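Okay, got some structures for you below.
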Structure I
């Protein structure tokens with residue numbers, strides 16, 4: 001449902017948010033290595049996220065990427081809108097051009113609640129809230145350190 005670019009963007013923002021407590025500015029190389037993502041591609045994504053005020057950055061020898069308080073109040077939906085757009089969430093699951101409650105495809109009423117739940121969770125939960133859950137419940141944004 002989400003492009004690889006969008007998945008990388010979400011993971012990189014969650015990673016930065018998890019490092020936020022240390023107040024550290026992190027270079028793209030370190031983020032790329034931690035998340036096992038292609039560095040040049042991630043660099044372009046981080047530039048786009050910075051341009052759209054989803055990530056903060058500073059230049060120079062002590063520079064890098066970080067999240068400020070405003071960035072932490074963004075949602076995963078904000079990232080999705082920035083990278084992929086919202087068209088995929090509006091399209092019919094079966095690819096029909098005119099599907100909705102009035103004109104449902106065979107799986108419309110099965111898929112519609114699922115899409116609504118994802119939309120609401122992504123829109124209503126802040127990055128800070130997602131990170132709280134990651135830390136509390138021991139969820140992973142990379143499999144690098146668990147030996148898989």
Structure II
């Protein structure tokens with residue numbers, strides 16, 4: 001089984017069983033997509049809403065639009081029909097207490113992009129003011145969300 005630890009701006013896909021982990025999802029979004037027909041899966045750790053530009057590292061996919069477009073492009077390259085994709089979304093919190101609304105903007109951006117691409121949203125764990133760690137298992141479709149410091153764990 002492939003194991004991916006996604007840092008900010010990372011996108012990964014796997015045609016076979018895989019786990020994807022995102023640590024420290026504050027205002028960032030952890031996006032996990034699975035094709036329930038073929039078993040192919042992918043994940044992204046997204047920093048910015050829509051088309052906002054991140055640091056100069058062009059090998060990274062910092063925005064919702066760049067990360068989602070890259071994921072969908074990789075699915076298509078492997079012959080996947082996008083009609084059977086399911087998504088699980090984690091993060092989008094306001095952890096620094098400043099009224100930037102970055103987390104809310106990230107959440108709204110990824111949800112609207114998924115809807116526009118007709119991708120079913122199977123789980124949504126967003127908002128609040130706590131960071132999260134998310135781990136997704138493609139073999140079962142299970143997503144575990146942990147909130148460090150208070151031992152909360154949610155399974156989707």
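Comparing mean count of other Cβ atoms within 10 Å over residues 8-15 across structures I, II, the highest figure comes from I. Largest in mean projected area of the Cα convex hull in nm², for residues 40-79 alone among the labelled structures I, II is structure I. Computing helix-only ellipticity at 222 nm (-39500 (n - 2.57) for each DSSP H run of 4 or more, over all residues; to 500) across structures I, II gives -16000 for structure I. When Rg/Rh (Cα atoms, Kirkwood Rh) is computed for each of I, II, the one that comes out at 0.94 is II. Assuming 0.70 is FRET efficiency 1/(1 + (r/R0)^6) of positions 48 and 104 (r between Cβ atoms, R0 = 41 Å, to 0.05) as calculated from a single structure, say which of I, II it is. It was calculated from structure I.
No lab work stands behind these numbers, since they all come straight from the coordinates. Predicted, not measured: the structure shown is a model, and the values here were computed from it. Cβ atoms are built from the backbone, for glycine too; each structure is taken alone.
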